[in-house]
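Novice: Each in structure tokens, the structures are laid out below.
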Structure P
Amino acid sequence: MTRASRKRRAPELARGRLRILFFLLVLCAAAAGGQATAAVVAATGVALGVWSVSVANARGHSMAHTFATCDWLVLGLCLALDGGAGGWLVLTVPLLILAQLAPSQRASWPYLLVPVLPAVIIMAIADPTLGGNRGLGLAKTGGLVLVGVLLAGRLRRPAAPRPKVASVDPATGFYNRGRLAPMLGELLDDASADHVALSVVCVRLDHFADSRDFYGDEGAEAIVRGVAQRLKRAMGPDDLAFRARRDTFVVALRERSLREARTWSDDLRHEISSRLVAHHKQTVATGAAAFPPLRTPEDLLGEAFDGLRAPEAPALELAFAAAR
């Protein structure tokens, strides 16, 4: 199995394994509470988990949301048999939320949360009062869902730490050009597997050669560092930046459409031009491209560089090709 294949299957495999553990826990809890029928239903959830792991190994994210919906149908039946919102098995709701969300990309969270509704409906059919007071029952269930979401947000696997070796530009802390080709390819694989957008924005300092002539290399690098600081403040926690040339950055914006990327770059240009950078007036040019519809690193970078409308763009594309 290739590294890309493992990455595409990782969230589904993790959810499948956590699904098995979760329903084993529910099974044991129901059995300990004397709820034999609920325990049998929970055993169905365990079997579902085993099947989902098999599917994840063979077909990646195929049927992922179907399995998530079945999770809540099975848990809803267990809760209905245990007394619904008034039973103590309802306290397992945050654990199922955590098992589904923690291994998953944030863009897929809404799709994984929508199936909570069938569980609530099943509980309401079994007990229309939802534990004696419909309003309190709904509030309690909603609060438990929120607890699960908050826990998942805290435990969500963070982005891989950025290396502190030669692959990082020492002046800015961004990845250097040598890392652009392989890392952008990995980001595209992830975006394709998770069915989310990925945008690339190229940022080039205007009149950089003039800055070097007037202020020297040290002064010009101070301006580059100042622009890099503005970039860092504008980037999200999962975004990545590269110093592709002395005067050019490439920023990968995860889970952002082309329209969002253009809005982001417009805001960045205004932020940089509206205040002095290293005590000097500075402007930047930007270009953006996105997956989909573009599906290769070369196409993304080519269109983003074209947006710069500068003679340096073809040279950057050649440099990128050489780095591959």
Structure Q
Amino acid sequence: MFISIFRNLVLKFFFGSFLASFFVWLCLVFFQMGNPSRMSQWVWDVYEKKKATAMKIAGKKILVVAGSNVLFGVDSKMLEDALGESVVNFGVNAGVGLPVILNEAKKVLKEGDVVLLPLEYPLYSYDGKAGEQMIDYVFSRDSELFWRLSLFEKAYMVWHVSFKRVFEGYFVKSHKGVRVGVYGAFNVDDKGDQLHTSLSYRDESMLRELDRYERKPETYGRDFDADALGWRYLESFVKWCRSRDIRVIFMPSVLMRSPYYFSDNKEKWFYENLPNIVRDRGWEFAGKPYEYMYHKEDFFNTNFHLIDEARERRTLQMIRDLSRIM
């Protein structure tokens, strides 16, 4: 009898302690939401600069939306001259996640615009499990978006935000723009293109990083999920755009070329069939993924970031593909 009572008291104590601890954690997380973090500073700065550029355009425009494969990989002036419309490079960082990327684009899109979506391939398989950069950006810069996420996404973010990140949200807040390094608004031109990425700026540490990517190809084909949450976000985005007479055209991302993407059955199937997977949903897709794969020498510091000399070739390929449907 005594043992049973003692066991129940212990269970109640531990259960109560867990609930109390979880409540305290929720309070710690939510009360620091909206405090700008250092990690998100450069992304915020670049988005603010690009949004200001886009909002200045009075007429119709072409918005190129994705992560850094676009930031580093599009010559907006060349694209603008070829297509005859104002172009804004709206690529920033795929790490902030598909919901953030699409939500930021909505803030500057207007009736009659055209959206090009050369999305990085893992974004198609977004499953609601936010990475560190998305968690940081949403909590620090776009808490309004947090409340529009699914219950699973909210719970995942609260559960996976680190104590270090919460601590920094209170005591290491950042308002000062980034002024050094590769990433930041200071290193982006007035069209939204990344600056200083010619071959002459690539150093030995960047080359070693590229060697690492060459040795370990990505597995986006094996990881692909046609039923992932990301597709619902894309469906909602396309529907939102169509209701405003905004044309959406999907395109391939750039990627470092690897024999693995041609020999592995799952990888080969993914790159050969992605355009049709998109078209089967009633959406437009221009281009073929294999034609946007480049050799290691064409990249700057990651397997998505082209050097200037290759950026021009990528943009010419985009122009060729778009000219067939626009």
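No value in this document is a laboratory result; all are computed from the given coordinates. Remember, it's a predicted structure, so these values are computed and weren't measured experimentally. Cβ atoms are built from the backbone, for glycine too; each structure is taken alone.
Novice: A value of 148 was computed for volume of the Cα convex hull per residue in Å³; which of P, Q is the source structure?
Specialist: Only structure P yields this read-out.
Novice: Comparing relative contact order in percent (Cα under 8 Å, 6 or more apart) across structures P, Q, which is largest?
Specialist: Q
Novice: Identify the structure, out of P, Q, from whose coordinates helix-only ellipticity at 222 nm (-39500 (n - 2.57) for each DSSP H run of 4 or more, over all residues; to 500) was calculated to give -20500.
Specialist: Only structure P yields this read-out.
Novice: Further question: Taking distance in nm of label points 7 Å out along Cα→Cβ at positions 130 and 218 as the quantity of interest, name the structure among P, Q where it is greatest.
Specialist: Comparing P, Q by distance in nm of label points 7 Å out along Cα→Cβ at positions 130 and 218, the maximum is at P.
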